[in-house]
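Please treat every number below as a calculation from the coordinates, not as lab data. The model shown is predicted, which means the values in this text are computed figures rather than measured ones. Cβ atoms are built from the backbone, for glycine too; each structure is taken alone.
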Structure P
Amino acid sequence: MIDRQVLAAAKTAARRLGCETAALVAAIEVESAGRVYAVVAGHNEPLIRIEGHYFDRRLTGATRDKARRAGLAHPNAGVVKNPPGQSERWAMLNRMIAIDAVAALESTSWGVGQVMGAHWQWLGYGAVDDLVNVARAGVTGQIELMVRYIEKAGLTGALKRRDWAAFARGYNGRDFARHGYHTKLAAAYRRHAGAAASSAPPSSDGMLRLGSSGARVRELQTLLVRAGQAVTVDGDFGPATATAVRGFQSANDIEVDGVAGPETMRAFDRFRQGIADRPGAQSPGALKDVRDGLAGGLGGGLATEAARQQVSEAADRLAWVPGLEWASAALAVLAAALVIGGLVWAAWGWWHSRRTVERPS
């Protein structure tokens, strides 16, 4: 699926990143399905994808109203659909450019790495046009965009380690596991590396990094906050947490890799508040699943039991009405099932809050 031109450019870029060529080629294949160009109006053009919600955010007033009426912008992601063909997508982009050129180019992802035009300044370009011109210049330019993004997002280490879950979390977002990006990357790497494919686990196994989630991540995030780093305590080790870890490592003369290993965690000891301190730990009452389980199970069970008592009383008064005894018995079973189900739901929520997923399997 990857032609010689792409392989040659990837080999040069891999040397720059210090990773295996097969690892970078795997990332290119998963993002682009091996396609580099589409023929549009007789010219080779990079593959694009339009994000209508990006376009909507960049417009105001009458201009935004015009784009919405034309079906080119919407406040919610996914509402504006991309045509299946690249020629149709480029035609759609030209309609957007006619409304606002800069907003249109920023609202489009470019080339084999599907890098958003909105990242132009973050990636060091003078204007969005510069980023687009690099993507349109050829295979080397498209891979250059992807490499810049990998470097800027702090994903070089994950690619070197072949830590596919960490790389996918940083590159594809928090839903990477649901879409199986990490498993697709691993399979593509094995295919391109062949007999040379390494089966060794990532050198960061046993450590918290991009893609990790759960109780230990909440602990790490809480300690980062205590150390003065800006991060949300949500149990998801995403790019913001990785940036905060790198900031903490830099401030404490620790190797800056964005991975919370033994040395980094030891450096947090001075921010712990005694032996009994459990940073980031949630009480059962703070857990949504526990609250929902108790409310839905116990509350529903009590309500059903109250209804059973009313049916039972009616059965005593109206002995001549057949079937009320069976209704009362059925409600008793339902009430018990609701209570048991609610308790199971609450217990599952409590258990889930205490576990840590280091990286999805």
Structure Q
Amino acid sequence: MRIGVPKEIKDQEYRVGMTPASVRELTNRGHTVLVQQNAGSEIGFSDEIYKLAGAEIVATADEIFGSAQMIVKVKEPQAQECKKLREGQLLFAYLHLAPDPKQAELLLSSGCVAIAYETVTDEQGSLPLLMPMSEVAGRLSIQVGAHYLEKIEGGHGILLGGVAGVGSAKVIVLGGGIVGTQALRVAAGMGAEVVVLDKSLKRLRELEYLFDGRVTTAYANAETLEEHLRAADLVIGAVLVPGATAPKLVSRALLPQMQRGTVVVDVSIDQGGCFESSHVTTHAHPTFVEEGIIHYCVANMPAVVPRTATLALNNATLPYIITLADKGYRTACLENPHLLHGLNICTGQITHPAVATALQKPYTSAESALIGLLH
């Protein structure tokens, strides 16, 4: 198979879809890998290193999209990239289609086959290709939040962990999944006063045991949410419904009840955000203030640590890339129900139920769409 790795063009996005080590694995199996010039140069993967791994270096994205059978990316294709996709071409990347009807329309009209990292599952019901970036984003959320709590950034002017004789900052984490757990780990490690809210008592018990009393657990309902938000210095939004738009846990009406200078890091923004007041920001302009609350809503948070993030992502995606290249997407998906869950769009059809519901579009089962291609 001819596999194409274009240079990412989203604002300040320095990650790359495949590392040289991943390229080597594919070329050793007889596949051709085309890598766009300087695709990984910002994170220490020069064109020469890719060549040594067996890649062919091409000058433009047009050449990659024009000849590759599978496109491997990190972030969702931007509008100009969507227009380069062609019928039957396989796209393997993060897509986050539920809050992005424009991208969905462009992918549908292209006729491509789009498998989203974030909806591929595993035997435990987890999301193995979302997990590495969730780990990175969860840890970064506290790092970012601590920065914006500095007075010069408009925050409360407090140190997250306090010092002797001075209390710590109060950190509220909404959701106890992968993002939330990693945020708890870093916040507790820095000495903050940390509270996690979740609707799963089972998960709260697990977190209570995991952190051995260093984190306070609270069952998420309207009253406890409001109580903790009023006292918060930093709030991390870490909720996820696979493939669907994130639930709006915090209404705009609650903002005036919070302390001025409180920082909100909405990690759920990829799926629309869990604060009603959230809207997507970029690394160039990462924050905005509403009702005195600092909102950080960057949709590609891990891009600030692109080398770590790329390596972590490739550790997870490589086995799936190999399977898709060796077997082709039809056989690979029909043989593997977990990869099948990743199929979001197939030649003009939406094939993930949560995406179809969010976009209010007709739904075709992934299996039916693939079987239909065989006839």
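Using mean count of other Cβ atoms within 10 Å over residues 17-24 as the calculated read-out, with 19.9 as its value, let me know the right label among P, Q.
Only one of P, Q returns 19.9 for mean count of other Cβ atoms within 10 Å over residues 17-24, namely P.
As an exercise: helix-only ellipticity at 222 nm (-39500 (n - 2.57) for each DSSP H run of 4 or more, over all residues; to 500), calculated from one structure in P, Q, equals -10500. Which structure is it? Attributed to the structure labelled Q. For Cα Rg over 2.2 N^0.38 Å, for residues 97-208 alone, which of the structures P, Q scores highest? Going through P, Q one by one, Cα Rg over 2.2 N^0.38 Å, for residues 97-208 alone peaks for structure Q. The value 20.4 for mean count of other Cβ atoms within 10 Å over residues 9-16 was derived from one model only; which of P, Q is it? Derived from Q, not from the others. In this comparison of P, Q, the computed figure -0.35, -1.16, -1.25 for log10 I(q)/I(0) by the Debye sum over Cα atoms at q = 0.06, 0.14, 0.15 Å⁻¹ is attributed to P. Kindly point out which one of P, Q the value 17 was derived from, the read-out being relative contact order in percent (Cα under 8 Å, 6 or more apart). Here the read-out was taken from Q.
The greatest value of mean count of other Cβ atoms within 10 Å over residues 169-176 among structures P, Q is that of Q.
If distance in nm of label points 7 Å out along Cα→Cβ at positions 81 and 257 computes to 4.6, which of P, Q did it come from?
Label of the source structure: P.
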